[in-house]
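Several structures are given next for inspection.
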Structure 1
Amino acid sequence: MSTFTTKDGTEIYYKDWGTGPVIAFSHGWPLNSDAWEAQMFFLASNGFRCIAHDRRGHGRSSQPWNGNEMDTYADDVAELYAKLDLKDVMMVGHSTGGGEVARYIGRHGSKRVKKAVLMGAVPPIMLKTPANPGGLPMEVFDGFRKAYLADRAQFFLDVATGPFFGFNRPGAKVSEGLIRSWWTAGMMSGHKNAYDCIKAFSETDFTEDLKKFDVPTLIIHGDDDQIVPIGASAMLSSKLVKGAQLKIYPGGGHSLGDTAKDQLNADLLAFARG
């Protein structure tokens, strides 16, 4: 297994597939780098080097008690890029991973970054605040935490069966395999790590990070995303990132890498080559 150890002693697992210009992926909660396999296989087969890590506390990475917040997540990415001496990276982040990409650029700049993609991403901030009246109220995330602590396994099953893939929509083509895969990945996450990450993805304000973007940026979002509603996310982020390109998938849900993977793969390839 490919791993490295961060300065605070956390072991981070990563995949490194293919050769060519680098595309690096940051996954959503509570998953791991496996969530990107369809994109990595496709892009590595088309001449790119694809790298994805399991965020600390997720997948095959170790499960530290501390550091389960966006600053440390971004610093872990910076350590990975430094270890592999990556340059001209196209960063791609889904959901929580989109926040990780934003905070990385906000904290570490774009000296190693050539392009950025935010897909179904949580920025600028999910939580409803006076400055973000279109966000989701704290009660939603308190409900997540309550359900998580009451029966984590059932909570993960409910998320995967329902809103994550949009399988709760009338006429949806339900994949039992995707549900089981998501549940398995969720159960691989550390109990405290995934709990802490609910606060990280919902309460972190990425507004100032987005203003620091100075590379070509593609923002992709489904207009039927039930996890990260488009109005308080992509529609705002696309105004905060100078020159951002916004691509909306009509009827698209949260997990476009699974439910719209052919379109997403084609869009990522075009953006990477452009």
Structure 2
Amino acid sequence: MDVRQAINSEYAKTLDTTGLRREFLVEQIFERDALKLTYSHIDRIIVGGVWPVERAVEVPGSLGKAIGVDYLLERRELGAINIGGDGWVDVDGTRYTVRREEAIYIGKGAQAVAFGSADATRPAKFYLNCAPAHTSYPTRTISLDQASPETLGDPATSNRRTIYKFIVPDVLPTCQLSMGMTKLEPGSLWNTMPCHTHERRMEVYFYFDVADDAAVFHMMGEPHETRHIVVRNEQAVISPSWSIHSGVGTRAYTFIWGMVGENQVFGDMDHLAVRELR
């Protein structure tokens, strides 16, 4: 498990391209037949992926020791969205089917967790976020139809998109974790523009369905000190609460967002007009 320290805005201003990528970009999310995780001290979120191809992948008990508990979810909750073929997740002996573009929420206290694929020729890929939790809520799956959709933007500004809110209070209770997936309409390449910050919580963007010859220019930094990180397929960017988080692709893409922090009010954002950015 890679560990990242929290970074303040003044220090971030001094970083070059290599430094920005080292601190904020998670370059490899998936490893074949493995669980790969990055622990960020920014609101103590864990970001990662599971890619079960030849075999099921279990969450090892040793992960608990790494964060000072007996098992990973002793004091944490976990959300995962499947971006691959159909799969399943075993939680303490109960198996949940999680198909492509479906999510699972696993509540605090789950001890034995394993991820698998329904078909090894089309393996599942589970992108996950894991956050500290104070109480236990039921484990359940969420389909695309059960997610709470919201369509925003305009073709004239190349940002027409539908936000599918999988793990939010309108759909199911959690302690603090929120997750969803945003799909852009044909011809739209901008996400979250006009952009915003939210001092009450951090956010991670995970980009996928990015073509091999394409990239996403992810915008970050304080509104008056913007920077960018070039992101490739199946990579994630960690955004502190002081940073904007927006991106534009050279071609079509999809992304998953996850938030952890003080509240779960989706509309609690500090909006910024384009003219305010520097």
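Just so you know, all these numbers are worked out from the coordinates, no wet-lab data involved. None of the values given here were measured: they were computed from a predicted structure. Cβ atoms are built from the backbone, for glycine too; each structure is taken alone.
At a glance:
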| read-out | value |
| --- | --- |
| helix-only ellipticity at 222 nm (-39500 (n - 2.57) for each DSSP H run of 4 or more, over all residues; to 500) from the coordinates reads -1500; which among 1, 2 | 2 |
| Read-out Rg and Dmax of the Cα atoms in Å, for residues 114-153 alone, computed value 14.8, 39, structure in 1, 2 | 2 |
| Among 1, 2, structure where Kirkwood radius over Cα pairs in Å, for residues 194-241 alone as derived comes to 11.7 | 2 |
| Comparison of 1, 2 by relative contact order in percent (Cα under 8 Å, 6 or more apart) - largest value held by | 1 |
| Distance in nm of label points 7 Å out along Cα→Cβ at positions 34 and 210 - structure with the largest value, from 1, 2 | 1 |
